[in-house]
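Listed next: structures, encoded as structure tokens.
Values in this text are rule-based calculations from the coordinates and carry no lab data. Nothing here was measured: the structure is a model prediction, and the numbers come from that model. Cβ atoms are built from the backbone, for glycine too; each structure is taken alone.
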Structure I
Amino acid sequence: MKSETPEAYHVWLRVVDRQSKTDANLRELPYRMPYKVARLGQICGLVAVLALFALAGYIASLGAPGWAFGTGLTGVIGLAAVFNGGRAREGGA
């Protein structure tokens, strides 16, 4: 094939190389992807909790300390859930 049609041979080599890379990525993806998704979820959760703390500060500045405390407490619970959410499921069924 190489001597008869060198252009087709080079195309075939590129296809085989691309397919081997794709196969390697597909084999590794189930092991890499959950960690990336979990990390992204933690970052988004942290941003949401920080926004909730800012809202609690704003509510406190308006003169409603009870509502601010409730909002801040929700933020603390959310912060604990963001960073400890998956640990209970790791060891169990």
Structure II
Amino acid sequence: MYQIKYQSGTFENKSSFIIGTTSFFDAMVLNEEDEVNYVVNRARQMIQSGGVVILEKPYQNEPPVIVAVIEDEESLNQWAAKTDDLQQWIKRNKKR
């Protein structure tokens, strides 16, 4: 089973759940739905408890770059819907 790289931290004095975008996308391509859903659910729990979700692009020889900061449930729902759409697109196109 593939594991998405994520960690807890703080961002602007709030608890944060940091998701590595590379491993998250890899998990989607590898059809690791359980892992993707687990991370999305952890992100949802963080938002509901007043924290933030950070999408971060990691680099080997440079500090990571923050791609997005999700601070509310509406933004999280939009991101989760896009994630689901992309997973469905990958499934459809992998069968070809």
Subject >> Label whose coordinates, when relative contact order in percent (Cα under 8 Å, 6 or more apart) is calculated, return 25 (choices I, II) >> reply: II
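Give the label, chosen from I, II, of the structure having the highest value of distance in nm of label points 7 Å out along Cα→Cβ at positions 39 and 79.
Values: I: 2.3; II: 1.1.
Largest calculated value belongs to I.
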Subject >> distance in nm of label points 7 Å out along Cα→Cβ at positions 7 and 31 - highest-scoring structure of I, II >> reply: I
Original post:
Can you say which of I, II returns -31000 when helix-only ellipticity at 222 nm (-39500 (n - 2.57) for each DSSP H run of 4 or more, over all residues; to 500) is computed?
Top reply: I
Original post:
The value 18.8 for mean count of other Cβ atoms within 10 Å over residues 15-22 was derived from one model only; which of I, II is it?
Top reply: II
Original post:
Once mean projected area of the Cα convex hull in nm² is calculated for every structure in I, II, which label goes with the largest value?
Top reply: I
Subject >> Origin of the derived value 1.8 (distance in nm of label points 7 Å out along Cα→Cβ at positions 23 and 55; candidates I, II) >> reply: II
